[in-house]
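Engineer: As structure tokens, here come the structures.
Here, each number is a calculation from the coordinates, and none is a lab measurement. These figures come from a predicted structure and were not determined experimentally. Cβ atoms are built from the backbone, for glycine too; each structure is taken alone.
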Structure P
Amino acid sequence: MTYDVQAVGESQEVVEPTEVTAAAAQKAIEGKSPLVLAWRRLRRDRAAMISLGVIALIVACAIGAPVFATITGHGVNELLPNGKNASGQPVGPSSSFWLGTDESGRDLLVRIAYGARVSLFVGVVATAVTVAGGTVIGLAAGYFGGLVDSLLGRFMDWLLAVPFLLFAICLFSVAVQKPLFGFIGAGLPIVIIVLGFFGWATTGRLVRGQVLSIKEKEYIEAARALGAGPWRIMFIDILPNLLAPLIVYATLLIPATIVGEASLSFLGVGVQPPTADWGQMISVASGYFLYGSWWFLVFPSAALLITTLAFNIFGDGVRDAFDPRGDLYA
């Protein structure tokens, strides 16, 4: 072990290694924001980084879906003459169809790539709607308290008690007969509305609990004493302190939203044909699996599984990275 020796006059002072280590660690984190420290801890999480790479690959496949169509020469909704065998069943994986075909003879690889667009779009947009709505309502309920808190709290409790699948089915049945508000028809808009509307209550309760604690802090009292209004305090002083839990919650909510969208499409109340969608493909493929068309069920299911698993593992890594009890000297 090496000791640092400092000469003071004729005497010598030995600095213990623990003091040197603590000083170096303090210098390493000096001036670093919580986001920077969290990113440094996240980079050390190998599973989270691999999952982030998988997510980036899925996003690239979704964006580059037309490239798959160009390479294979098969359109996303093109009914190919050689896409079925003599008995009218889907064709298995081959040099012409890398992942086989579906019940209509369409290229399954191309449709899975286009289906990634729908899943990611719904996952991100519905999560953004959920987090934004829940944050605003949770801020208002927690900060104002009293009657406002009671009314918003009871509304959130009611919303959490409503079975969203039954509501989605009813809403879809109405939208099929007549577009809601004159322009919202059955399909993707209904999916985003249902997932966003029923998801913000959980976010609102999370934010409300955090605000109840933060609003009693000294710097909030100082802001009130300086004449700051309630909306300025909520969005300028309180909201930045909620970013860490909101980021963690959003990363864990995206895979749940993707599964929710696939579930609605599986039940027939989500994205409608001929739009490519993983849940819809799994629903149709379940009737062909017993006839030997295993690829029709396996590959869309694998795409859904890999996507949700990657987001979940990455979300766990983000949660650990923002943990204040983590390694501060990362």
Structure Q
Amino acid sequence: MAQMTMAKALNLAMREALAEDPTVLILGQDVGQDEGVFRITEGLLKEFGPERVIDFPVAESAIAGVSVGLCIAGYKPIAEMQFSGFGYHAFHQIENHASRFRNRTRGRFTCPMVVRMPYGGGIRAIEHHSESREAIWAHLPGLKVVIPSGPRNARALLRASIFDPDPVMFYEPKASYRAFKEEVPDEPETMEIGKAHVVRAGSDVTIISYGASMRPVLEAVDELVDEYQLDPEIIDLLSLVPLDTETITASVKKTGRCVVVHEAPRNCGPAAEIIARIVENALEFLEAPIQRVTGYDLVLPFFNLEKPYMPDPTKVITAVREVVNY
């Protein structure tokens, strides 16, 4: 075991995959010489060379389109979009081609590609650098949407995504890149995509979150336990597609109450689908209306105005108390 940040853990996952499988490639803007805008690809160009770690022009559609072609030719590309806010330029290639190739060819071809995208607020960046728009990709059939929350599951989920036969949108919470460290195993580790993690077992209320929003949820837990004598169950989704309906349903049937937390805008956000599935599978077990702690339906504001937009422990605690006291 070694203590490392999420940035280092992601780098480790790619280094292991490049060393293990000659068909694995990395391509994107500044991933080689500059080692990525967040230094996630640090040292990989030097170790594996420009034929495996490939700098691309500022053209997200080309990065995605070439990745699709590489998949059909037998490669496993890891495509980096510098920020998720620029990933929309690749929408046509991802939606019209990557997500459809298995269906289009009746399974004769797949697209084993990973599209890595830093997402979310927390670093006080400018417009197009702070979005949390994962619901857009989750709506597209044929794509998996994976969102790690910490160093260990980031390494294990990225490895699983690289070797998955279908395209994976891998959303990385950039506010968590270097925010904390965890122990990461020395040997390669893989997690099942589509299986949520019950971070804390409890009986009073289910709190569901993912990605960077897990931090305010976990910070809220101590106060919920110590000051309000509550026993919350915490679920880290880890992926939106597949969504672990079974774990969500089992938890809500046990607790009877639920709060969903994410920084994406509320309207048609991931919480809406999560709540719909709870209603479909566990309606008769609910003791209170489900609460959402989300971002607002506007562009994430700049600089000092960013903090009030984001979910925080106080908002989580308020929502939990409302459902418990209903």
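Engineer: Computing helix-only ellipticity at 222 nm (-39500 (n - 2.57) for each DSSP H run of 4 or more, over all residues; to 500) gives -21500 for which of P, Q? Let's see the in-between values first.
Structural biologist: Numbers: P: -21500; Q: -9500.
That value comes from structure P.
Engineer: Continuing with the same structure: Taking relative contact order in percent (Cα under 8 Å, 6 or more apart) as the criterion, which structure among P, Q has the greatest value?
Structural biologist: P
Engineer: If distance in nm of label points 7 Å out along Cα→Cβ at positions 57 and 209 comes out at 3.6 when worked out from the coordinates, which of P, Q was used?
Structural biologist: The read-out was computed on structure P.
Engineer: Here percent of Cα pairs over 24 Å apart was calculated and came to 53; which of the structures P, Q was it taken from? If you can, show how the numbers build up before the last one.
Structural biologist: On the way: P: 66; Q: 53.
Value 53 for percent of Cα pairs over 24 Å apart corresponds to Q out of P, Q.
Engineer: If you rank structures P, Q by mean count of other Cβ atoms within 10 Å over residues 89-96, which sits at the top with the largest value? Don't skip to the answer; put the middle values down first.
Structural biologist: Values: P: 15.1; Q: 18.1.
When mean count of other Cβ atoms within 10 Å over residues 89-96 is computed for each of P, Q, structure Q gives the biggest number.
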